[in-house]
1. 14.5 is what came out when mean count of other Cβ atoms within 10 Å over residues 258-265 was calculated for one structure; which of I, II, III is it?
2. Thinking of I, II, III, which structure, once helix-only ellipticity at 222 nm (-39500 (n - 2.57) for each DSSP H run of 4 or more, over all residues; to 500) is computed, gives back -12500?
3. Given 7 as the derived value for relative contact order in percent (Cα under 8 Å, 6 or more apart), which of the supplied structures I, II, III does it correspond to?
4. Compare distance in nm of label points 7 Å out along Cα→Cβ at positions 362 and 410 across structures I, II, III and report the one with the greatest value.
5. To which of I, II, III does the computed value 28.9, 87 (Rg and Dmax of the Cα atoms in Å, for residues 58-201 alone) belong?
6. Work out which structure the value 41, 36, 24 belongs to, where semi-axes √(5λ) of the Cα gyration tensor in Å was derived from one of I, II, III.
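Coordinate-derived values only; no laboratory data. On a predicted model such as this, the values are computed, not experimentally measured, just so you know. Cβ atoms are built from the backbone, for glycine too; each structure is taken alone.
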Structure I
Amino acid sequence: MLQTIDYHAIAPELVLVSTALLVLIVDLFLPAERKWLAMPLSFAGVLGSLVAVVTMTDGRVRGTFCHDDGTCSFVVDNYAVLFKVIFLGAALVVLLLSLNYFEEGRYYQGEYYFLLLCSFFGMLLIASSRDLIMLFISLELVSVPGFVIAGFRKTDSRSAESALKFFLIGVLATAVMLFGMSLVYGLTGSVQLVTIGERFGEVARTPAGAAAVGLVIVGFAFKVSAAPFHFWAPDTYQGAPVPVAAFLSVASKAAGFTGLLTVCYIGFAEYSDVWAPLLAVLAAITMTLGNLVAIQQRHMIRMLAYSSIGQAGYILVPLGVGATAGEDAMRTAFAATLSYIAIYAVMNLGVFACVTAVARRTPRNLIVDYRGLVRSSPLLAVTFAFFLFCLAGAPPGLAGLFAKIQVFRATIDGEIVWLGVVMAVNTVFAMYYYLRVAFSLFAGVGEPTGDAPLEPVRVPAPIVAAIAITALAALAIGFYPEIVLHYTPLSVLAVG
């Protein structure tokens with residue numbers, strides 16, 4: 001029997017889904033030349049949802065859709081608040097990047113913004129989901145709109161092909177995850193993660209339980225593009241519109257990690273000796289493959305796609321610390337994972353914002369097209385280089401450096417030094433290709449440009465705003481990391 005619904009707890013979701021429906025309805029009555037108004041309306045709705053989240057930053061745990069046994073299917077704690085802020089912040093940046101791209105391309109703007117908002121609505125639900133049914137539905141609500149908007153470049157055969165690949169592999173991941181969840185329900189008789197965790201601790205360990213946990217983990221590995229389940233990502237990112245690639249590489253990936261953290265630390269805590277080694281191996285494979293292949297890329301989006309795979313490996317590293325390492329090590333690992341996700345979101349959105357700006361002048365997006373960017377657009381080149389240094393974890397990218405130090409600390413406290421060594425080697429690989437691109441931006445400084453001056457990159461105001469927001473956020477976290485550390489202790493993950 002469900003208790004009274006707490007409407008304050010679900011206010012952000014109500015605001016966002018209402019905005020999505022309003023955008024779809026208003027779009028029906030807008031003439032073709034005014035379809036772009038769907039974006040400001042979406043932006044206002046996301047801001048309203050973000051305000052609703054901010055009202056819940058008092059540290060109080062709010063639960064709704066609760067049952068007589070005290071468990072709740074929907075919980076708002078500091079963990080949920082942190083991810084909701086990440087998702088809504090990413091939504092604001094993606095919307096800013098989308099306005100000029102879709103307006104100039106004459107795409108179906110109302111449908112695009114509706115699908116985008118629906119996907120972010122699913123992300124907000126994931127952050128608060130505490131049962132398998134809600135978690136699964138939320139994940140699909142994130143994924144299904146992504147299948148559609150990934151193929152929005154309808155005149156490009158590569159876009160259609162990549163969207164189809166994304167869909168087919170996404171369906172496979174869904175089937176694997178759902179099978180694992182059904183086994184979990186069969187073994188425990190419950191879909192509530194808290195109850196599942198308790199019953200896993202009460203009954204004897206069985207191979208079926210380990211298999212169920214493994215299948216769910218593999219399903220999430222597809223969602224976060226962890227190797228060897230990553231093969232959809234590079235083609236999908238390259239074929240999708242650039243703002244959609246930014247959305248997939250940051251928000252969609254973070255949503256997958258949100259669900260993975262929730263099931264591991266609440267539902268599957270008793271099986272940490274199963275999922276921790278599995279995730280440690282996946283982390284090593286993912287970051288090694290991602291970084292080594294990224295070095296060979298000549299297309300900017302494909303390089304960032306493999307870079308994103310490598311970054312997913314870094315995020316997985318602390319999850320390799322199981323409960324056997326001790327409570328303090330688990331706390332450090334949990335904090336490192338949350339910190340890295342938050343910082344990665346800011347860094348990668350900033351890079352994609354810069355790529356979106358340059359892609360307006362050079363649509364083919366080859367890395368060589370970015371060479372000497374400082375000669376025509378010095379401020380854009382400096383900002384782009386700053387984000388690349390952040391991703392590399394090298395000064396002056398202090399935010400990225402802090403994130404990597406947190407992860408290294410987790411490997412030491414968790415006594416998985418071998419994984420820390422693998423990460424250190426991969427960090428060197430990553431520095432090579434990130435800094436190679438960063439230094440190429442400044443190539444040719446002082447050389448004569450000929451009679452005709454170099455044409456500067458004309459950056460529309462919304463993209464300038466997106467770059468400024470992400471740059472300021474990266475600088476703020478770099479100089480004051482407590483912004484994210486406050487929301488990263490393991491205790492912020494309420495289990496009720």
Structure II
Amino acid sequence: MSDHPLQQLSLERYGRWWRRLAGEAYPLALCDSTGALVWASDGLTVSRVAAAIAAASANGFGWQGSGDGMRRHDVDSATSLLYFPLVSAAGHAIGWLAVTVARSDADQAPSELDRLAELLEDIAGGIRDEHRLVFELDAMAQELSERYEELHLVYELDKHARKFEQGRETYQNLVQTCAQQTNVDLVAFLRPSDNLTVSFANLSKPIHNLDLVLVEMRGDLYRFIHSARETVVINDKTDPRRAYIFTDMPYKLLAAPVFRGDIVVAVLVLVNHDYKADFTNSDRKITEMTANQLSAMIHMCSMLDEMQDFTEQMAAALIESVEAKDPYTRGHSERVHQISMEIGRALALPVKELDNLFWGALLHDVGKIGIPDAVLCKPGRLTRDEYTFIMVHPERSYEILRHIDRLKGAVPGARHHQEKYDGSGYPHGLKGKNIPLHGRIIAVADTYDSITSSRAYRAGRSHEAAMEEIGNVSGTQLDPDIVEVFRKVCAADPAWIAHFGIKRELRNA
């Protein structure tokens with residue numbers, strides 16, 4: 001008995017109709033398009049019609065007919081087989097109805113054969129209609145399943161887009177989601193111009209030459225997709241395109257271009273072992289949907305890069321304006337920025353906090369742009385009024401930066417880097433941990449650079465002297481916890497000490 005889609009039909013109901021109309025003397029059988037028995041009305045183990053079909057097949061019987069009515073085959077001297085083709089609306093043979101009759105009856109009662117032919121035609125019509133409905137329902141269920149998969153993927157992609165953070169991890173998450181939703185062995189995102197390859201393997205069995213597969217993707221496959229500008233699906237082992245875009249790779253392949261504007265900038269590739277099901281149109285749509293999401297992310301990354309470049313250029317212009325007023329402080333902002341970031345990383349600050357510290361440290365002295373040159377560049381001791389001008393610069397930094405939304409997180413560090421841990425600093429006299437963390441970090445970096453940098457009236461002091469002085473003001477001017485972290489940073493002998501030309505002195509152990 002074959003496992004066939006016809007078994008999904010209400011065959012027992014047709015059996016009851018047949019017995020009621022034709023009688024028990026004529027057992028009915030349903031065979032698939034190859035003639036293999038699917039169902040018999042008189043039982044599976046003692047079926048007379050099944051035995052007649054088997055005997056006819058053993059003697060070389062071949063099913064004939066394509067919807068042109070009932071046919072007869074004499075199995076032996078006692079039995080005749082009547083059969084009627086089942087043809088789908090598309091004209092494809094889906095099976096056969098078969099009935100056994102006594103050969104003598106078939107020869108002597110043509111009217112009975114006509115009656116059986118009409119009954120077979122009616123039953124065949126019912127089976128064809130039900131088969132069509134079942135096929136349509138199955139197709140609808142498959143379509144709904146595919147739409148559900150696509151909607152679920154859209155939801156997952158939307159989640160990634162809403163928590164978008166620039167970097168390789170975002171692409172990795174998208175590739176992994178695509179692999180899991182499509183249940184393929186390997187998904188890869190390739191951007192050869194940036195030497196970027198992000199892949200996720202969900203292997204049903206090993207791919208021993210995985211590295212070679214990825215290399216092949218970056219070569220001729222990428223170039224082909226870049227030129228074709230359309231999705232390529234290769235399921236067949238004999239597909240001629242394998243010879244020049246996926247050479248000697250016995251895998252099924254689905255590759256979709258990723259556009260930026262009208263230019264192909266990357267490719268998304270799905271790979272399956274050859275024993276798995278072919279890639280479908282639904283797989284293609286899901287892959288193209290993911291490729292579109294990757295395209296949007298590439299565009300966002302590009303916009304962020306451009307915005308980052310613009311911000312850095314604006315910051316550099318502001319710093320240049322300040323440092324042009326006082327040649328002796330040139331490079332101060334960059335050095336304070338470098339040291340502050342070392343401390344921030346040692347504190348394991350989150351990415352967003354590090355970004356705010358980045359800008360706060362770099363622009364902490366931007367308020368000095370409003371200080372008169374005669375005060376800022378004075379080589380001798382400042383008068384009380386002149387020092388008051390200097391004390392204004394953190395508030396000027398705040399007034400400049402607060403209007404830039406992108407830099408609002410950097411304002412506390414720049415505004416409060418001159419506060420002192422004991423509350424004697426400016427501009428607000430904040431004390432202890434009430435001073436914003438970024439301000440306390442920048443204060444340590446600023447103090448260190450002030451000691452080690454040369455001024456018009458003195459030469460810069462050594463690293464060791466600076467660390468000693470910082471230790472002396474720890475707990476009064478500087479946060480002792482930040483000072484301790486800075487000591488650990490310096491104990492690793494970071495490269496910036498030599499890079500900035502800071503003097504070192506030999507001390508006896």
Structure III
Amino acid sequence: MRLFSYLLSCALLLALASPAPAQTQDWQQIVKAMPRLPDFKAPEPKRVALPNGMIIFLQEDHELPVIDGVARIRGGSRLEPANKVGLTDIYGEVWRTGGTKSQTGDQLDDFLESRAAKVETGGGIDSTNISWSSLKGDFDDVFKVFVDLLENPAFRPDKIELAQRNAFDAISRRNDDINSIVGRQIPKLAYGPKNPYGRDPEYATIAAITQQDLIQWHNTYVHPNNMIVGIVGDFDSSAMEAKLRQTFGNWPKGAPVAKEDFSAQPAKPGYYVIPKADVNQSSINMIGAGTRKDSPDFYAIQVFNEAFGGGFSSRLFRDLRTIKGLAYSVGGGIGTRFDHPGILHLGIGTKSQTTIEAIQGLYQEIDDLKTNPLSTEEIQRAKDSILNSFVFNFDTPEKVLRERMAYEFYGYPQDFLEKFKAGIEKVQPADVARVAAKYLHKDQLAVLVVGNTGEFEKPLTSLGPVNTIDITIPPPPGGNPASGNPSNQ
């Protein structure tokens with residue numbers, strides 16, 4: 001009763017406070033009266049280049065008494081030997097868990113936990129990294145751990161064995177989830193199964209990794225001229241720079257990382273199926289070639305992606321999910337990457353009984369772009385969506401720092417971020433139509449379908465020849481791995 005009375009009182013107050021219709025201004029006049037938003041200007045970190053080639057970014061942020069840092073090191077899984085795929089995953093885990101020559105990983109755990117701090121390592125496709133987070137008062141102690149791991153990692157055999165067991169377990173379960181299957185197969189079709197972006201760790205490649213491999217990897221890539229360090233938090237930039245110069249200034253250069261020879265061998269256009277009898281829906285994925293972020297088409301592509309397949313207001317979502325009811329989820333666009341071509345990917349999830357209809361519906365949307373191109377209204381809505389959300393991607397000093405480090409890593413101009421807003425605003429309907437016609441060709445797409453083929457409303461062969469992809473997990477050499485008895489299905 002009290003709640004009802006309170007709500008009634010609020011309603012009366014709002015009614016009394018609301019102006020009469022005659023006094024209400026036209027909404028367009030209100031919009032015109034609103035001041036123009038200021039141009040986006042991200043906080044600029046301080047860039048320091050040491051004589052030995054190490055690049056440092058320092059971003060002060062005094063809101064909390066915390067200091068976070070990360071070192072990004074050139075050289076990732078795309079440089080692994082083909083017979084040891086998974087090496088950087090093992091390296092990235094054991095670098096931290098194996099501890100240093102003076103302390104085990106377990107001892108480091110106790111040391112850091114008592115200070116509510118962390119030091120973590122990891123491996124990626126084009127780099128490895130080591131990071132820390134600590135209270136300002138514990139920075140010196142935690143930074144010593146960071147430096148010790150950089151200079152004196154131990155890669156203890158028991159931790160290597162544990163990491164390998166974890167990898168074996170992940171391999172044994174990789175076909176359980178439909179999204180995991182799709183995530184692995186898309187780059188295989190886009191780049192080729194032997195391309196570094198399309199390879200997967202196997203029992204044999206994980207088992208082949210030795211302690212000496214991890215030591216050699218570290219000695220090959222962890223050098224100051226292959227490293228970008230970023231620090232954000234409650235510190236004085238001048239004092240931090242002096243500390244870093246003292247710590248790393250005498251570290252000798254190493255050999256530069258060899259430039260990757262990117263040669264893709266994409267799958268031929270056509271239909272590819274992975275039968276999975278234990279699901280009641282299909283994942284449909286149309287795959288083609290994208291481009292790089294430094295392409296002149298980049299900004300038009302961003303607007304096209306948002307308008308065509310980027311969200312709840314996109315054309316794909318409206319037509320295939322809202323109007324036709326064919327999709328659990330639908331979306332996609334033309335992929336762009338920093339230093340190699342991205343993947344064009346359109347995806348739709350539908351129930352098994354509407355698989356063929358969903359494929360044809362997605363084809364129809366591609367065809368409609370020629371006869372019914374994205375309208376000025378759709379494009380403007382997409383631009384507004386991109387620009388209105390843009391600032392939230394860089395609303396903390398840490399996010400801006402990571403972005404600046406990425407530009408440095410890939411050799412992009414440091415004002416790339418500032419140019420984004422103006423680049424999006426300049427996109428015109430003709431630009432969007434041009435990139436759609438340039439990149440999106442129905443007859444050049446590889447169509448991957450993962451689902452319960454026995455429940456399709458028609459055979460997939462009704463659309464054309466079909467290639468069945470075998471995802472059987474190759475057995476481990478010499479029998480099952482010690483982690484258990486993996487399923488190959």
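1. Details: I: 24.2; II: 14.5; III: 10.8.
It traces back to II.
2. Working: I: -23000; II: -16000; III: -12500.
Value -12500 for helix-only ellipticity at 222 nm (-39500 (n - 2.57) for each DSSP H run of 4 or more, over all residues; to 500) corresponds to III out of I, II, III.
3. On the way: I: 15; II: 7; III: 20.
Derived from the structure labelled II.
4. Values: I: 3.5; II: 0.5; III: 2.5.
Result for distance in nm of label points 7 Å out along Cα→Cβ at positions 362 and 410 over I, II, III: largest is I.
5. On the way: I: 18.2, 57; II: 28.9, 87; III: 17.6, 51.
Structure of origin is II.
6. Values: I: 36, 27, 20; II: 87, 22, 19; III: 41, 36, 24.
The correct label is III.
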